[in-house]
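Each structure below appears as structure tokens.
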Structure 1
């Protein structure tokens, strides 16, 4: 049985792997996010916005989905496949930790869960992909 710190570290690595790897390899999505972030930055610099600018800001910040969500077999299989891949990667990483006899204590796992997302967020912000920084909570 793996230690709890190892499980925390493996969960963070797998979660961010599923979040960042598609973002790195999908250029259209990355460019779209950068475009939306620059437009939001321009609108944030305006101290008093008129109604049209407020609507544009809200539509960029919280885009509306078109239509209603409907369950289908395709959606269900996609969710189950992603869940299977997530569990498979998690078990593989825990197996690698055990194979290399790497035991991570609980305090380091918790510290890693706090610090690693901040570092990733700083890197994404440097490349213009992510704007919502978690460092606001530490100011």
Structure 2
């Protein structure tokens, strides 16, 4: 309904996440502050993923957890904390901090998937984004 009401640039991404990837046994979460968006829960073959897709954003934010190491309720608690940090510090600051702190021993893996060709009238960037997303959610 939301996508029908407003012209949202990343509508194909939101439709794909909601229709194909969102775990059926989890409720869809959303954020209003600092940015309006949706937090999807995706079950991969090896990992579980929390995907934050903001309305009219330039990138998809993806956090991945090993469910053998971090329970689903704990993952949601961690995600609440992360979004709180982003609310206080901003997305760019968070991404910069993450690059400095990333290590193989972390409980969570973080990456962004850029929306290539988002403003192009000639090339559809959705298939590129979908391929990158599918590669990331193993």
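Of the structures labelled 1, 2, which one yields -0.56, -1.37 when log10 I(q)/I(0) by the Debye sum over Cα atoms at q = 0.13, 0.20 Å⁻¹ is computed from its coordinates?
Values: 1: -0.83, -1.24; 2: -0.56, -1.37.
The read-out was computed on structure 2.
Hey, helix-only ellipticity at 222 nm (-39500 (n - 2.57) for each DSSP H run of 4 or more, over all residues; to 500) derived from one of 1, 2 reads -24500; which structure?
Values: 1: -24500; 2: -10500.
Answer by label: 1.
Work out relative contact order in percent (Cα under 8 Å, 6 or more apart) for each of structures 1, 2, then name the structure with the largest result.
Working: 1: 52; 2: 22.
Max of relative contact order in percent (Cα under 8 Å, 6 or more apart): 1.
As an exercise: distance in nm of label points 7 Å out along Cα→Cβ at positions 94 and 126, calculated from one structure in 1, 2, equals 2.6. Which structure is it? Kindly include the intermediate steps, with their values, before the conclusion.
Details: 1: 3.3; 2: 2.6.
The read-out was computed on structure 2.
Each value in this text was obtained by applying a stated rule to the coordinates, not by laboratory testing. A quick note: this is a predicted structure, and the numbers were derived from the prediction, not measured. Cβ atoms are built from the backbone, for glycine too; each structure is taken alone.
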